[in-house]
Structure P
Amino acid sequence: MKFMKINNPLIAFDLGIIGNNEAIIGVDEAGRGPLAGPVFASAVRLDTDFYKKIDDFLWLNDVDDSKKIAPKKRERLFASLIEAQNAGSLSLAICSASVEEIEQLNILGATMAAMYRALEKLNRDRSIILVDGNPLKTLGFNHSGIVKGDGKSLAIALASIAAKVLRDKYMENLDQYYPNYGFIKHKGYGTRQHIAAIKNLGLTPEHRSLFVRKIL
């Protein structure tokens, strides 16, 4: 395949793996580390036709690990991702696992539950599933783990953007219900402001009790 307009090394990584399969499915999560809120997971399916028409998607030049992309640009890329999905160019699924599930299953178990739900929504026939990080023994689907995959694989990077944008929006929305915690700024992570709010105001139903037990 020849690419004239798109110059993103993440594409070459996927093409080196896809082989005779019809598609690559990239999977990533957002929200494993915060003190509050659910964990989100996204799965993005890119088939061989997508890669053949890659020059139609100039916005892919800006795709990278979501943590390296400024929030406004992340949102623009997510909008382009949704547009491509609506046009039938790719498939996308985004799911979450609640705070209650994090308490019951621990964060790894809840993350795998969210990933499983996202994968279950996609056509997985003749697809290679790539998950960011180490392989997950009990995920429920055959897959390969790609350490720091959100900076290597286009499919995983797109999944990381989708999961990050949707989780951030969820946490920003919480600011309307718990305006004194600063969720709109820290998205649930353990910043100085967030820890001070917890000590002064106590926990909300969105806080993960196992994560904050050392703070209280």
Structure Q
Amino acid sequence: MEQQALEKQLADIQAKLDFITAQMEAQQRKQQEMEELKQDLIHIGKDAFNSAVVQLEEVSPYFDTDDLVYLVKKLLRNTRNLIHLMDQMENAADFFRDAKPLSIAAFHELLTTLDTLDRKGYFEFMKEAFKIVDTVVTSFTVDDVRMLRENITSILLTVKNLTQPDMLSTLNNAVGFYKKMDIDVEKDATYVKIFKELRDPEVKRGLIFMLEFVKNMAKRNGETTP
């Protein structure tokens, strides 16, 4: 009985020793890994330091410690401005992100509108209109355009008078009459025949109208001429 108890105690002690040995080995491996990491970091640090020294030697003529101190002070004094600037950039980024769907929809709407205008012939019309402008530019001189500018008031007044309802009605009647007019003048017309025609009341009224028209035109020209 005592022999069994002793063997059990020895087994427990052996188990504890094995556990302690395993822990010590694990700790030793960790220390070894840390030491290797330390050596690697030392080598990396040396390389980085040497590289930094080389780079600083290249800019040393343009860089001074005082410049670095001044830059740090400048950044510290403008910390709030930098924070405000970054906030503005974030707000702008949020705006562009929110406006992106709207811009895409507006772009598609623009394409649809342009396609509709093209199918209706607006672009073809504009192209022909540009050709008209080109023809005007190549057919008239600068002096012609200057004279047009100087007389544009008179031209517009004339157009205004021509577009009055009574004037348009008269012109329309005259054009209609001209289209329907069928006059055959004899080649052997004599003065006797002309005098006979002058006795016609319609001819007399026409001649009187023409004379009054010429008189009024001459009178109007005399009034407008300085």
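Computed from the coordinates by the stated procedures, all read-outs in this text should not be read as laboratory data. As the structure is a prediction and not an experimental result, all values here were calculated from the model. Cβ atoms are built from the backbone, for glycine too; each structure is taken alone.
Tabulated data
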{"item": "Among P, Q, structure where FRET efficiency 1/(1 + (r/R0)^6) of positions 105 and 137 (r between Cβ atoms, R0 = 41 Å, to 0.05) as derived comes to 0.50", "result": "Q"}
{"item": "If semi-axes √(5λ) of the Cα gyration tensor in Å is computed and equals 114, 32, 18, the structure in P, Q", "result": "Q"}
{"item": "Entry that produces 7.1 once distance in nm of label points 7 Å out along Cα→Cβ at positions 9 and 65 is calculated, selected from P, Q", "result": "Q"}
{"item": "With helix-only ellipticity at 222 nm (-39500 (n - 2.57) for each DSSP H run of 4 or more, over all residues; to 500) derived as -30500, matching label from P, Q", "result": "Q"}
{"item": "Origin of the value 3.1, where distance in nm of label points 7 Å out along Cα→Cβ at positions 129 and 161 was derived from one of P, Q", "result": "Q"}
{"item": "Entry that produces 0.00 once FRET efficiency 1/(1 + (r/R0)^6) of positions 49 and 169 (r between Cβ atoms, R0 = 25 Å, to 0.05) is calculated, selected from P, Q", "result": "Q"}
{"item": "Structures P, Q, by distance in nm of label points 7 Å out along Cα→Cβ at positions 113 and 153: label with the highest value", "result": "Q"}
